[in-house]
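A.B. asks: Input: structures, listed below.
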Structure I
Amino acid sequence: MRGKLAIILAVAMAVGILAAGVQAADQKEPIKIGAFFALSGPNAPIGTPTKLVAEMVVDKINKAGGINGRKIELVMGDTESDPAKAATIAKKFIHTDKVAAIIGPTSTGEGMNVKKIVEEAGIPTFMTVGGDPVIMGGKFGPYTYIFKSPQRSSTAVKKLYGYLKDKKLTRVALLTASDPFGKDGAVWLEKLAPDFGITFVAKESFGPKDIDMTAQLTKIKNAKPQAIVVWTIGPAGAIVAKNKAQLGINIPLFQCHGQPGPEYIQLAGKAAEGDAMPATKLMAAAQLPDNDPQKAVIKDFIHLYKDVYHFDKQFPINTHSGYAWDAIYIVTNAMKKAGTDPKALRAAIEGTKGYVGVSGIYNITPEDHNGLGVDSMVIVQVKDGKFVLAK
């Protein structure tokens, strides 16, 4: 009996030691986070610098000790600005790479194509897309595991409309892109207009790859609006500005929150002068008061981006630049509290309160998986070829 008992004890000890060794090894293994952005295709000017920022943030977190001693490993993917490709990569992240969370993608169309996949798999996903449908329920499907770092389109519309109301610009013409982002903006622009006393004298649309909008702008000119509101991302916004100047339309032009950045001014040239748009505070960092809670975070971001990594030489800072920073910090902060179990991690992300980020102060709730208010935005205007706070 004693011999058998000794053998049992020895086996138990061996199993215990082996289990402890496996657990210790697991604790030292890096935590995989999938990150996919448009690194090619039409959205690459946004997606590529977003990737660089994601790598910059992870490097910063790893140098500070990682997640409770474990390093973060980014598993990268290029969506090629293609929603179908985004879906394929999301499946790879989940089933092959076994990631603990996902950051990205870049566009609303990509996000909507990924939404059902990550929801069914139960993988916390923090998107860097502009449109609201990724975190809307009802006909858009559940968003239990999906969050997003850029302001909601509805928040940007409220910020813009508040400014228009203050300036007594209430007769407005709309010019929106026919892609998912443009359509989402159009919904909110129309839905929220009555709350601010805004009426539309013209509504026009265009394809996001169109290279001339003079036909739409001619109709708008004849309708005699007090202002024009354009809702699109990418070069199309600058084309509208140039076409407006060519037609001699001398009324204010307002772009959406996806346009603030040097590329807009570069593409539109002198035609951009005076154009205004809602933006993150990152675009007016030098003008922020010293008591603004975001100022120190934004200064740290700019220092790393410009002085340490020198990303600005190829990709000057724009309103999109901080979205990956905020998404990754919120996810990793949640990991420090809850670990990597998907359900626990999701709940911890949803419980984020008072996170001071580059793009705003986030207070996420079960109903709002973005957590940013109108006060997270400013209205900027192009003056002498640079963005400044609009007066």
Structure II
Amino acid sequence: MMTKTRILLAGLLLAFSVNCLAQQVENKLPKWAFGGFVRSENIDPIISPDTASRFFDPVSKKKVAWEANDTFNPAAAIKNGKIVVMYRAEDLYGTGIGFRTSRIGYAESADGINYKRRPTPVLFPDNDIAKKYEWPGGCEDPRVAVTSTGTYVVFYTEWNRDVPRLGVAKSTDLIHWKKYGPIFKKAYNGKFFNIASKSASILTQIINRKQVIVKSHGKYWLYWGEHHVYAATSTDLVNWAPVVNANGELKELMSPRDGYFDSDLTECGPPTLMTKNGIILFYNGKNKPAAGRDTRFNANSYCAGQALFDRNDPSKVLTRLDLPFLRPMKPFEKSGQYVNGTVFIEGMVYFKKKWFLYYGCADSRVAVAVYDPSKPAPPDPVSAASN
């Protein structure tokens, strides 16, 4: 009797193991891709809302709890041997994403994990040239990079609750910024000035162990876009001309794919990186809400992907990952004001021979994951069943 019981149990265990293995989908990164990225288990999230912070808003002329509701979608840069994270913060006033006022906060770290925050924002709506583009929605979703001469350039969404536009500002210290307004204002006699534009990832490269902005064929190169990936070029980092097709319309370089994690959106992430294999675009793929979605991921969830573009022709996509390398897994990545799950990548820096990737969690918190090229880790696991 005991032998039969053991055999039965062994059979059940084997069947269970086989079934579990069948539910797993191999998620293996190709040689050109970065990762995997390992979360900081005992620290994340590294930035959360602070209800005590107060800021005198120059437009409303009131003290506001500027980072009390949500802190998310961060940019990142290196300054004086430390990592600076510039995160989007929403105040308490208004209901729903995009209907509060967003400002950009500043946090600094010597190890990339533990951060000290400034009590007031560093980029915000003001009574300046950008006010009509930024008020009352604010300054959203920054991406920042630095030139070889030490000038920081930030691209962010100027949101006046009418049309979202990509804006640009420059700084030498990441604290005091000079705004230049919408980046497409002048190109083609203003043809693309009033279109909705978001999410700009400028081309960078590691030179002398520093990640800096570089040119392609004599011009600065920018990937941008939410619904599709587009591009733009510039000679001064301020005024940008979108890349167009033969008909003079925006040239789509990469688009969503039915049945994949990026079935609804392919939204540009941190600054792109020139490597020996090509240009890597790190992007945010949104899953469709219903028909056409990837059933292995939640409807409307955001997962992180990578695409490889040609070094000599940055408009030509060579390949991209079919599975995300980072996806919502932790409770704080799936609980917040975006309950479908979000790991929204916007900031990545090369620091102490490792890559620190900063991302927004469910539009409510900031977290970090680290890629150590000397000790590669697997990407996030993926199961065959919907989760």
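What follows is calculated from the coordinates using simple rules that are stated; it is not laboratory data. Every value quoted in this text rests on a predicted model; they were computed, and no experiment measured them. Cβ atoms are built from the backbone, for glycine too; each structure is taken alone.
A.B. asks: For which of the structures I, II does the calculation of distance in nm of label points 7 Å out along Cα→Cβ at positions 155 and 203 return 2.6?
C.D. replies: Checking each candidate, the match is I.
A.B. asks: Could you tell me which structure in I, II was used to calculate helix-only ellipticity at 222 nm (-39500 (n - 2.57) for each DSSP H run of 4 or more, over all residues; to 500) as -2500?
C.D. replies: Label of the originating structure: II.
A.B. asks: Right, next: Work out Rg/Rh (Cα atoms, Kirkwood Rh), for residues 59-234 alone for each of structures I, II, then name the structure with the largest result.
C.D. replies: I
A.B. asks: By the measure mean count of other Cβ atoms within 10 Å over residues 123-130, tell me the structure among I, II with the highest figure.
C.D. replies: Max of mean count of other Cβ atoms within 10 Å over residues 123-130: I.
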